[in-house]
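Asker: Below, each structure is written out as structure tokens.
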Structure I
């Protein structure tokens, strides 16, 4: 799974939240998750293509999954559900 977290420098919600989400995902899926953090300013075309309107936002496998910041549990639950659907 490819998890992309969109952020912007200066975003008060983005910094600590990204680290919390990353930790939860990598604990739940130590080998099955590719984590990346995408600066929306530097990648605006890609963000617009996915429908990102604000940060932080999370895309999973190239599809916007959370238009606003999820909790770590919400993100892990969504990833778990996607894995179960593919098994």
Structure II
């Protein structure tokens, strides 16, 4: 394990916006349990699509879309607050 100094653009915790040394843009730190939940939600979406349950699949997809949208919004706000351009 290597210890490095990183720049924290938001409060710590889940979904913290952090820039590591040598990177032009920060990233979003997603805790392992949150990453596991996202993967499980995508797996559920795949299963629902395969089973043809499109109404429930749309519901799960809309929840994922909203969750990822809020993470992206927080990221964009952190960039703006620190005078950094978006990478997208």
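Just so you know, all these numbers are worked out from the coordinates, no wet-lab data involved. All figures in this text were calculated on a predicted structure; none of them were measured in a lab. Cβ atoms are built from the backbone, for glycine too; each structure is taken alone.
Asker: Assign the value -13500, calculated as helix-only ellipticity at 222 nm (-39500 (n - 2.57) for each DSSP H run of 4 or more, over all residues; to 500), to the correct structure from I, II. Before the final figure, lay out the partial values.
Answerer: Working: I: -13500; II: -19000.
Structure I accounts for this read-out.
Asker: Then there is this: Output the label of whichever structure in I, II has the greatest value of distance in nm of label points 7 Å out along Cα→Cβ at positions 6 and 30. Numbers along the way, then the final one.
Answerer: Values: I: 3.3; II: 1.4.
Largest one: structure I.
Asker: Just checking, which of I, II has the largest value of mean count of other Cβ atoms within 10 Å over residues 46-53?
Answerer: Values: I: 15.0; II: 12.2.
Once mean count of other Cβ atoms within 10 Å over residues 46-53 is tallied for I, II, the winner is I.
Asker: Oh, and also: For relative contact order in percent (Cα under 8 Å, 6 or more apart), the calculated result is 22, so let me know which of I, II that is.
Answerer: Details: I: 37; II: 22.
The read-out was computed on structure II.
Asker: Determine which structure produced the value 3, 13, 19, 19, 14, 13, 10, 6, 3, 1 for P(r) over Cα pairs in 5 Å bins from 0, in percent, calculated from the coordinates; the candidates are I, II. Could you put the intermediate results ahead of the total?
Answerer: On the way: I: 3, 15, 29, 26, 17, 9, 2, 0; II: 3, 13, 19, 19, 14, 13, 10, 6, 3, 1.
Among I, II, the structure yielding 3, 13, 19, 19, 14, 13, 10, 6, 3, 1 for P(r) over Cα pairs in 5 Å bins from 0, in percent is II.
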